[in-house]
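J.: What follows is a set of structures to go through.
Every number here is computed from the coordinates shown, using simple stated rules; none is lab data. Nothing here was measured: the structure is a model prediction, and the numbers come from that model. Cβ atoms are built from the backbone, for glycine too; each structure is taken alone.
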Structure 1
Amino acid sequence: MNKIQIGVMGSAADLNYGEDVMKFAKELGKLIGNSGNILVYGAEKEYSSLSTLAAIEASKVGGITVGITGGKGKDIYGDFRPTVLIPCGLEIGGGREFSLVLGCDVIIAISGGSGTLTEMAIAYQAGIPIVTINSFGGWSSKLSDTYIDDRNRLKCISASTPKDALKKAIKLVKSNNS
């Protein structure tokens with residue numbers, strides 16, 4: 001089986017998240033890196049994010065990371081550079097989310113504001129499985145173990161630990177491909 005492209009979606013630093021959720025994102029990234037799968041994330045231009053923290057940790061253990069950034073340039077926030085950086089030509093809030101999410105086999109949402117909600121909605125519409133972290137607030141907690149709308153197409157599967165989130169993400173992809 002090919003490597004699973006696991007999207008990590010979550011709050012940007014301007015939402016002032018705490019140390020506990022940062023620790024969670026870092027541990028999740030490390031686990032994805034060690035799993036031999038690929039971590040896909042939105043490479044931000046203005047500030048860090050939970051997704052960036054996960055990508056950094058995946059990279060530290062030799063994992064493959066793919067960053068999707070808005071616009072045409074490869075300028076992103078901070079010193080970290082993913083294994084692959086793709087400027088999609090579309091802006092954040094103006095289409096970048098489509099390129100980001102549609103490049104994933106599954107997404108894991110951690111907390112999250114309007115951008116994460118948009119990414120979850122795109123995944124839902126595209127039939128891409130969604131694992132939601134239920135312990136840090138934001139849209140991932142609000143939508144844990146629910147459907148995004150009354151069509152009941154795809155339930156957001158709740159997880160509470162990084163290990164559980166990765167296990168459920170891999171299981172969802174394998175059951176979708178069987």
Structure 2
Amino acid sequence: MINEIKIEATTRMVKSIDNLKQELTKLRTGRPHASLLDHITVSYYGSEVSLNQLASVSLADTRTLLVTPWEKNMIGMIEKAILKSDLGLNPASAGTTIRVPLPPLNEERRRDLVKIVRHEGEGIKVAIRNIRRDSNHQLKSLLKDKKITEDAERQTQEEIQRLTDRYIQEVDKVISVKESELMEI
């Protein structure tokens with residue numbers, strides 16, 4: 001029972017870190033990468049479909065993404081989806097492809113993005129602390145039902161606290177890496 005609680009807490013904390021990393025890939029740094037457009041969805045015959053299922057995204061040069069739709073009739077819809085996204089990009093169709101130029105980030109926008117990164121990180125830290133609280137609550141229930149001893153409960157709480165500290169440090173590392181990427185010129 002105790003091992004199950006620890007395994008569940010670890011799994012949930014790892015998922016929280018992975019979620020943070022995925023959210024941070026949506027934020028644009030100074031250099032473009034194809035995954036920048038991964039979260040964009042396009043209306044495709046009445047249903048919302050991820051852009052990477054309708055087109056290939058590649059780098060044309062250091063400041064331009066190249067989107068090549070699998071179907072030519074989807075160019076207009078993909079363009080609209082990119083325009084509507086929260087990225088502030090202006091795509092331009094060029095025959096059978098869409099070019100997405102990425103303007104350079106100014107200092108003010110970089111600072112705003114750093115604030116967003118810190119906010120995302122703080123949200124994940126809260127989630128990790130909530131996982132700790134849930135685990136400790138489960139331990140207290142086991143103690144109340146006399147399924148574990150007080151020593152086992154205390155020892156497991158300390159282990160869960162160490163897990164929490166470790167994953168919060170991991171969040172701090174991920175945030176600092178993203179901040180340095182953002183502030184890089």
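J.: Out of 1, 2, which has the highest value for mean count of other Cβ atoms within 10 Å over residues 62-69?
T.: Across 1, 2, mean count of other Cβ atoms within 10 Å over residues 62-69 peaks for 1.
J.: While we're here: If FRET efficiency 1/(1 + (r/R0)^6) of positions 70 and 118 (r between Cβ atoms, R0 = 30 Å, to 0.05) computes to 1.00, which of 1, 2 did it come from?
T.: The read-out was computed on structure 1.
J.: Ok, one more. Work out distance in nm of label points 7 Å out along Cα→Cβ at positions 46 and 142 for each of structures 1, 2, then name the structure with the largest result.
T.: 2
J.: Name the one structure among 1, 2 that percent of Cα pairs over 17 Å apart, for residues 54-93 alone of 30 was derived from.
T.: 1
J.: Looking at Cα Rg over 2.2 N^0.38 Å, point out which structure of 1, 2 has the largest value.
T.: 2
J.: Quick one: relative contact order in percent (Cα under 8 Å, 6 or more apart) came out at 21 when computed from one of 1, 2, so which one is it?
T.: Structure of origin is 1.
J.: Work out the source of -20500 here, i.e. which of 1, 2 gives that when helix-only ellipticity at 222 nm (-39500 (n - 2.57) for each DSSP H run of 4 or more, over all residues; to 500) is computed.
T.: Corresponding structure: 2.
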